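Take a look at the structures listed below.
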Structure P
Amino acid sequence: EFGETRRGWLGVRIQDLTDDLAEGFGLDSTEGALVNSVQEGPAKEGGMLDGDIIVNFDGKPVADTRGLVRSVANSPVGESVRVIVLREGKSMTLKVILGRREDAEKAVQTSAEEPEKAPALVTKDVLGLTLSALTDELREQLGLDAEQEGLVVTDVDDTAEAYEKGLRAGDLITEAGQEKITSIEDLDTRLAEVKDAGRKSLLLLVRRDGDPRFVALSLAE
């Protein structure tokens with residue numbers, strides 16, 4: 001009808017839930033699509049957040065990322081759809097007006113924020129990772145934008161679970177326990193909170209070359 005492709009677009013990056021990720025989120029099932037990044041677009045305007053787990057899209061259960069991608073792509077552009085997500089263990093229904101993927105793929109986003117002064121270098125060894133607070137020097141070495149915050153992985157014990165799950169030096173950890181972290185102190189606080197809550201693992205949001213993914217690391221000594 002339009003003489004061109006008009007695929008629906010939600011504006012999120014997603015990943016499948018594994019058993020350990022499900023445990024980290026306090027879930028009994030791995031069904032759904034885990035949102036690891038909400039971009040500027042329909043989902044953000046509809047109130048979706050990083051860490052939401054999409055379990056139903058437009059009345060259809062979401063088993064995994066493949067099913068969600070297919071459902072979104074086959075939905076009409078401009079249509080308002082109900083999206084059910086799990087957030088902190090509770091079910092929420094969001095209304096999202098789907099955008100057009102082709103328009104999103106052409107969009108170029110820029111940022112002109114002023115850089116903030118980086119904290120003093122502080123390192124910590126935890127869960128097989130050597131972590132460092134961000135400095136201007138590290139930002140330059142890793143090609144990170146001034147507005148990016150988190151802890152940098154400077155080394156990984158190759159016998160640790162973190163190495164097995166793909167973490168490497170140069171990765172940027174921006175969240176721990178579903179809370180943003182900008183310092184070693186933030187990480188220590190998140191670790192204490194998840195241990196006090198009886199969790200068996202710590203959820204980390206890890207970015208490499210700008211691409212995010214959630215990783216769950218066991219807290220077992």
Structure Q
Amino acid sequence: LKKYPRDMKRDLKLLKQEGTDLIFYPSVKQIYASDYKTYIYVKDLSKLLCGVSRPHHFRGVTTVVLKLFNIIKPDIAVFGQKDYQQAVIIKRMLKDLCLDIKILLGKIIREKDGLAMSSRNTYLSTQQRENAIVLYQSLKWVKWSFNDGLTNPKKAIKKIRVMIKQNSGKVDYIVAVNKNTLEPVKRLKKGTLIALAAYFGKTRLIDNTIL
């Protein structure tokens with residue numbers, strides 16, 4: 001978390017351009033006291049996709065999001081599609097804990113060449129940045145292939161894996177899953193979520209598309 005890229009001046013400038021009225025920016029100490037002991041964990045969903053290689057990640061996500069919801073008391077919260085699993089887990093948390101907050105899914109914002117925007121992109125070298133475009137290209141390929149009749153998820157995953165490896169990427173996961181349960185599907189169909197994570201150098205990037 002300490003290594004995560006932060007540029008508050010840039011963020012404030014962008015928020016101002018969008019007409020943001022209020023910004024809540026607490027310190028770590030304000031959110032987590034030194035003797036903090038309580039965590040929120042959504043079973044099953046947190047173990048899939050990103051949860052396989054990052055087993056404790058979503059426990060932290062759901063805990064801090066619930067704390068922020070309790071402080072802000074929003075009617076609506078917007079989460080980006082790029083972190084699709086996160087949005088699904090938060091929706092489940094709200095349902096299980098009877099919280100009346102509407103979750104909206106914001107579309108993935110991309111660079112001109114298709115790479116999903118992420119603060120982690122700043123860690124990429126020039127060559128890694130060029131190679132990472134394959135994530136978007138592979139998702140475009142599977143969407144085009146599905147529209148052309150491809151229904152076998154294993155064939156789609158195999159092809160995407162090859163494309164990423166050919167561009168010096170190290171695959172973390174590639175899945176074709178039900179967009180609500182995140183469970184693997186046996187056949188590609190409209191609404192199937194294709195999600196992936198891969199390393200370029202030491203930088204881990206994620207992306208997805210819904211067929």
Structure R
Amino acid sequence: MKTNKQEKLYLRFNKTQILIHWVFAGSFFVLAGSGLILIVPGLSALAASGVSAIAHRVAASLFMLSVVAYYIKERNGLKRLVKESFSYDKDDIIWITKMFQYFLGKTKTMPPSGRLNGGEKLHHALIVITFFTISISGLTIWFGSNISASLFLMMIWIHNLSMFLMLCLTVGHVYFTFVYGALPHMITGYTTESYAKKHIKWLRALKENENNA
């Protein structure tokens with residue numbers, strides 16, 4: 001596929017991945033917003049009607065079900081994502097040590113990366129971990145009426161800290177998305193060849209597959 005300027009486009013995300021990404025992201029923002037209303041004293045008046053609690057539980061269900069749907073519809077894609085997120089080569093480690101340069105928009109000295117760069121791998125790995133800590137602690141809080149007070153309190157702390165970490169990760173994700181103009185990729189699913197060169201090892205593999213086809 002080519003753009004109007006005849007720049008070649010490469011498929012990076014399919015329609016299922018795009019849909020699940022936005023359901024996951026949207027449900028998380030509702031979770032974060034309704035959660036703040038429930039725990040911040042200054043916002044307690046907004047929680048009086050009970051709407052925020054209902055919104056929190058509906059969003060929590062979508063948050064968890066989106067990953068279940070991902071596994072059902074894109075099992076191989078999910079396995080690939082998780083495997084890549086927890087697999088780091090020398091270039092990935094160097095990339096992570098230079099992350100601050102990338103944060104400032106300085107990409108010339110960044111090492112070559114695959115489909116995911118070192119920062120994206122670290123981001124996804126932490127998202128996977130916090131997804132499970134948020135889900136397990138949240139379900140325990142939701143349905144664990146018979147557990148001990150100390151365990152209940154521990155689950156609340158784990159839940160709140162995990163949500164805070166995922167919120168920080170999300171803010172960083174949004175920042176890089178706009179700084180590097182990556183939003184269209186998660187709308188159309190395609191990335192330009194010039195952008196793909198930032199993931200040169202992935203681009204080389206794609207071209208090699210094209211040549212062997």
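No value in this document is a laboratory result; all are computed from the given coordinates. Keep in mind that what you see is a predicted model, and the values were worked out from it rather than measured. Cβ atoms are built from the backbone, for glycine too; each structure is taken alone.
Quick look at the values:
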item	result
Origin of the value -23500, where helix-only ellipticity at 222 nm (-39500 (n - 2.57) for each DSSP H run of 4 or more, over all residues; to 500) was derived from one of P, Q, R	R
Highest-scoring label, criterion being distance in nm of label points 7 Å out along Cα→Cβ at positions 42 and 194, among P, Q, R	R
When volume of the Cα convex hull per residue in Å³ is computed for each of P, Q, R, the largest belongs to	R
At a computed 52, 34, 9 (Cα extents along the principal axes in Å, for residues 34-97 alone), which of P, Q, R	R
